[in-house]
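Structures incoming, each one as structure tokens.
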Structure 1
Amino acid sequence: MILRLFLLLFLVCTAWAQAAGPLPRIEGESFAGRKVVLPDAVSGKVAVLILGFSKGSKGPTSAWGEKIGSEFGSQPGFELYQLPVLEDVPRLIRGMVISGIKKGVKENLRDHFVPVLQGEASLKKLVGYKEADDAYIIILDRAGQIAGQMHGGFSQGAYAQFEAQVRKLLGL
């Protein structure tokens, strides 16, 4: 019994240690035309990155983005970035895909909406990619370290867990 408890505790700690750590460098140009390098762009702030890996992830990523933006968007020391990961989109149609996504993004959100065109495999590994149409969420602490991750569609239960973690990081 004690051995089982020890093994369970070890696995939980190991999983948490793998989730925590630095974010790999992500570079891109926002829909507002600004060069963005993460995590540098959010240094000293609590940040949330919402990644989508498919056209079908638009619904979940949008739902998470709207809720997070309305709740924390005006909070000092907080940044929200939405990152459609498009490396696997064929180059021949990539421009059309980016243009289509950009048309659906409100003008005031374009500065924090950055298509990612490289490093898709490493990002999938980082987030524990399983479902193409899920939203993948990374929470960064003020030091740019990964403080938490989750994936899936939006739900009040999932949001409550997310909200508690972000509020704690913000000191609210």
Structure 2
Amino acid sequence: MKIYTKTGDKGETSLYDGSRAPKYSEVFNVLGEVDELNSRVGLLCTYLLDTTILRKIQRTLQDFNSHIATVDKTNKKLPLLDETLVSELEAFIDEMEKECPKLTKFILPGVTTPDALAHLCRTQTRKAERKILKLSNNGAILPDIIFRYMNRLSDFFFVFSRWVCATSGHIDCFL
């Protein structure tokens, strides 16, 4: 099977449910932002030994994109989005916070490569979140968990960046 279909050569492409939309449409802007976040998370993974939580985040983002890319949700089996996704992120945040010094000042991203990449993931999460909210505000029907998860995910990456510094002995990112 060839990877190219030539069906998008004139600026339209298919969504997950088979409907077609212009490549410049808002839904594809959102899908692209989430995809970029997923790629950034993947890059962060290349600098870490334990990527378990980050790989789960990537799979969750893929599931979110399935929901975002489906206009007619009645005819497509979509991944289930369990409420524990948010509570698991919160638990990771709480555990990492225990190992971080008290936050009393702004921090400087980029003391280590992983901390800089975590900050890029955080800012990309916020950007994707804004696009998802705009898409929803314009009528797209999306599961509420996506909004809660994305909001918590940016918090996760903020704490993750601090945790990476704290557990590697780099306290200078807290200056």
Structure 3
Amino acid sequence: MPVDSYAFLPRSFRALYENPPRLEGEDDAVWAPFEGPLADATIALLSSAGLYLEATQPSFDVDRERAEPGWGDPSWRAIPRSTAQGECDMAHLHVNPTDTLADHEVSLPLRALDGLVADGVVGASAPTHYSVMGYQQAGLADWRSTTAAEIIARLRDEHVDALVLAPT
């Protein structure tokens, strides 16, 4: 069944994001086929909600985002598997935080992944999951060369088999 990613967004977004121009040198496919049984795989999650651990991590830069609405903070935050509801805050001016702050599962489904592990559908939940600030319209080159590379290095260090995107 096809999923209409634009069904709940303003119609104007479709033209902006459905067929975005490619960055220079971005000719290869961005998806990699999944190899091996999911029941043996270690999975990490990546949220685009701008989540961070309120007690120990800095917020994403909403001041600059407010001054430059087309800019998104290209940094990332590591979110431990054991993070409990209420430990995260959210910094993202392009998204209403109400539902995510009430239930982090909306934007980072850690407990849902734990359930899949418990049921034997997935082999393991990675020790670390990740959060970025979505809406990277003006800074994709930095995000691609630095942010993605740093997250990928950490995923490899933790022997993660796949990263599941949890867009917000």
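Points to keep in mind about this one:
- Among 1, 2, 3, structure where relative contact order in percent (Cα under 8 Å, 6 or more apart) as derived comes to 27: 2
- Source structure (of 1, 2, 3) for helix-only ellipticity at 222 nm (-39500 (n - 2.57) for each DSSP H run of 4 or more, over all residues; to 500), computed value -19500: 2
- Parent structure of the calculated result 19.4, given that mean count of other Cβ atoms within 10 Å over residues 31-38 is the read-out and 1, 2, 3 the choices: 2
FYI, it's all coordinate maths here, none of it is from the lab. Here the structure is a predicted model, which means the values were calculated and not measured. Cβ atoms are built from the backbone, for glycine too; each structure is taken alone.
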